[in-house]
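Below you'll find the structures, each written out as structure tokens.
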Structure P
Amino acid sequence: MEFDRRALVAILVCVAVSAATAVAAANGSRFDELFQSSWASDHMIYDGELLKLKLDNFSGAGFSSKSRYLYGKATAEIKLVGGDSAGTVTAFYMSSEGANHDEFDFEFLGNTTGEPYLVQTNIYVNGTGNREQRNDLWFDPTADFHTYGILWNPRQVVFLVDETPIRVFQNKEDKGISFPGYQKMGVYSSLWNADDWATQGGRVKTNWSHAPFVVSYRDLKIDGCEVAVNASDEDELRRCSGSEWGKEGRYWWKAPEMEELTVHQSHQLIWVREKHLIYDYCFDATRFPSAPPECVR
């Protein structure tokens, strides 16, 4: 039988178009599969594979995960507000609910043109925070996308920038220090005005003539132990912390090699602290005349 080349080309074109459509649909629906608007959906912009939040003098915007998790890793590729971003804060964080909540924060503090962004991290345990650290970065976070991640397992919480650890909070419950390991958490992000404190302690205010301020996201991921809605917290805690395997597959974040930093990661953390740490609450004798217990080495 004679082979019809034109028919083959038509079939291949149809397959290619269908595949491209499927990929585009998957990319476009990924955000909607994991996240939803939490406020000001009219200030959220979908631009191809990108999600953008905008801040003007009417409102900022935010989104949250549809599910809650016990342990895992949340990451986002973010391109921060460029130009004069003084007064603005972009937050990417995990949090439980209620007055005694646990929370892990990335807060990116905008600045005047030409000045470096500062990245503030904070950790709340049972409703108590005041554990701020601030770093500058070794790149311009407004020029391109960079990956920011939070790894959480029963032994440690690790803040990561392009997979380089910039902060570690270890489990020291054996020393009587509380650790965030018993409350399910959602994943959140937002862009908002905080010119009462964000830039130089609130001395530099937001310049609204530069609005709208826009932050861009892509490749948002959550790889964690998803809590079943109808199950008890005790059952879910047991399931998510009891083994390296669960209904989602292997809980790689709980493997023994994830219980502490590797030698390479430890060297990276030392470098970050030596070259880029601006402030550490552990050494703030004005706020804490006696060092907080988790700071004692």
Structure Q
Amino acid sequence: MTEERHSRFPDAHSDRDRAEHVPLTPQTASPAYALAFADEEFLCRDELRPVRLQLELLKPQLMLDEQGVESTIVMFGGARIPAPAQKGKARTQTLADLSHFYDEAQEFARLMTLKSMETGGRENVVVTGGGPGVMEAGNKGAIEAGGRSVGLSIVLPHEQAPNEFVTPSLSFNFHYFAIRKMHFLMRARAITVFPGGFGTLDELFESLTLIQTGRMERVPFILFGREFWERIINWDALSDAGTISADDLNLFKFAESAQEAMEIFEAWESAPPRDNLPGRER
């Protein structure tokens, strides 16, 4: 997006272009001569990590603002959960049995995107991690409804492109997991979590911790698949041990279907951030 500049000085693009067309001499060929902001080797130095962190926070922020995305619906979930038509190729029987959540994720994203379009696509925009499995289902459901969705990809050791259903202008790529997590939650109107592995668990507990400790406003927090979550996490044991409060178990709800999740979302009573931690002695 081109905006009117309010400066009497040359813009960065112009000076970068001029610097690329200077005569080639020993001086201009030296790395020292390169403009700092156009010098990729310089920007990748370890000492520039604080700058890269800032840039990675700022770029998606500006572009989401320019695209008019005001609030999002977060969809966390496993990359390995197949579409039902592909469940015969699943690595385990459990993954095959979980394949119906692909359809539920797709339907939930479709229903939420229809709701989003009532605001011109500015509110309740679906955001996923941009990958396969549940993430693909979420982006696919949004496009099925005729809307758009965000994909927040991360560079991984194995080559991976965003799934084909992410809106291209809302497809971002991250180096830092921490900054990616911030962008998942900064505009979150609701958080949904489908069955998944380490990455999903990390996102689940970090998000819950922010809400539990009052660092984030309470938003609808929905876990799809009670049987799965209660089998791998003994929530009551945490409460009985006193490591969490019984009140913390009210920070989230379970859903089995997209329609049930929509009903939870609509009925959720908003609340400000906690100003104390139940069960913790001052």
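Just so you know, all these numbers are worked out from the coordinates, no wet-lab data involved. Computed from a predicted structure; not experimentally measured. Cβ atoms are built from the backbone, for glycine too; each structure is taken alone.
Work out which structure the value 4.4 belongs to, where distance in nm of label points 7 Å out along Cα→Cβ at positions 93 and 125 was derived from one of P, Q.
Details: P: 1.8; Q: 4.4.
Of the options listed, only Q reproduces it.
Among P, Q, considering only FRET efficiency 1/(1 + (r/R0)^6) of positions 149 and 173 (r between Cβ atoms, R0 = 25 Å, to 0.05), which has the greatest calculated value? Numbers along the way, then the final one.
On the way: P: 0.55; Q: 0.95.
When FRET efficiency 1/(1 + (r/R0)^6) of positions 149 and 173 (r between Cβ atoms, R0 = 25 Å, to 0.05) is computed for each of P, Q, structure Q gives the biggest number.
To which of P, Q does the computed value 24 (relative contact order in percent (Cα under 8 Å, 6 or more apart)) belong? Spell out each step's value before the answer.
Details: P: 24; Q: 16.
Among P, Q, the structure yielding 24 for relative contact order in percent (Cα under 8 Å, 6 or more apart) is P.
Quick check on the output: 20.5 is mean count of other Cβ atoms within 10 Å over residues 213-220, derived from one of P, Q. Which one produced it? Walk me through the intermediate numbers first.
Values: P: 20.5; Q: 16.0.
The structure behind it is P.
Hey, Rg and Dmax of the Cα atoms in Å, for residues 37-116 alone derived from one of P, Q reads 14.3, 40; which structure?
Details: P: 14.3, 40; Q: 19.7, 51.
Answer for the origin of the read-out: P.
For which of the structures P, Q does the calculation of helix-only ellipticity at 222 nm (-39500 (n - 2.57) for each DSSP H run of 4 or more, over all residues; to 500) return -6000?
Numbers: P: -6000; Q: -12000.
The read-out comes from structure P.
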